[in-house]
Structure I
Amino acid sequence: MTDTKLTAAQIRRAQKALADVPYARLLEIELEDLASGSATLRMRVRKVLTQNHGVVHGGAIASLIDSATAFAIITLLAPNEKVTTVDLAISYLRPVTNGRLICTAKVLRSGRRLLVASADVFDSAQTLVATALSTYIRL
């Protein structure tokens, strides 16, 4: 969204947020890249994340997307400001059965009350497997 460099405090906030969320640890979500208004997170495909046909469960992909968009938004917030998801629309494009999922999110609009972010999820072969649009509200 902007070319503004992140401060050390912003980077620490994101790292702490990832470390403090038990669900993110359960999914083994990792922070790959962080910039002002954008974030890239990854998650290793594991059997525990699949549904009965061996395909990664849509809920696991949704969680990766929701986390990535949240991290993109965190970079634009004031130190004590909080947000929460109010809408998440996902299009699942291809099944994934192994490798890693990489989700890149970027903030499209940061308004006074609402923030909108997009996200794309790629598999290990860099094939687009899901795309999403998410809206957050400032609390």
Structure II
Amino acid sequence: MQPDAALVLAKNAKLDLVEVAPSAQPPVCRIMDFTKFKYDQERKERESRKHQKGGHLKEIRFKPKIEEHDYQFKLNHVKNFLKHKDKVKVTLFYRGREISHPEFGQRVIDRVIRDLSGAADIEKGPFREGKSIIVFFAPK
């Protein structure tokens, strides 16, 4: 059908002439209500996103003066989150005068990175933000 005739048919039906396959020879067009079509597409996309099991972002907070048992406990939680395909944000938070010795916190962050090197990739960081050092980990 000629494009002019298709446009006349679409206007008479008070619908839109939509090009469906522009790369086909000749191009394929369809007469439809385009706004309704776009709405249905978005609804299907939203519905499919609703059923996805995806990586959530979990956060674990460390302090510079952390004891060994507490460190291992939190590290096991991080590994568990990574095992469930969640991304993990590790935050080392300085309180009060702890900020005057940033090397203690840096030591803890370096240890976390070293201990998680087999289970996770560093997505972003480590970087300082205010009174904290932040590292993002993604599962391997």
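With relative contact order in percent (Cα under 8 Å, 6 or more apart) computed over the structures I, II, the top value is the one for I, the highest of the group.
Taking 10.5 as the value of mean count of other Cβ atoms within 10 Å over residues 78-85 derived from one of the structures shown (I, II), identify that structure. Traced to structure I.
When distance in nm of label points 7 Å out along Cα→Cβ at positions 46 and 70 is calculated for each of structures I, II, structure II gives the greatest result. Out of I, II, which one gives 14.1 for mean projected area of the Cα convex hull in nm² as computed from the coordinates? Structure of origin is II. Out of I, II, choose the structure whose coordinates give Rg/Rh (Cα atoms, Kirkwood Rh), for residues 30-93 alone equal to 1.39 when calculated. Checking each candidate, the match is II.
Quick check on the output: -8000 is helix-only ellipticity at 222 nm (-39500 (n - 2.57) for each DSSP H run of 4 or more, over all residues; to 500), derived from one of I, II. Which one produced it? This figure was derived from I.
Computed from the coordinates by the stated procedures, all read-outs in this text should not be read as laboratory data. What you see is a predicted model; the values in this text were computed from it and never measured. Cβ atoms are built from the backbone, for glycine too; each structure is taken alone.
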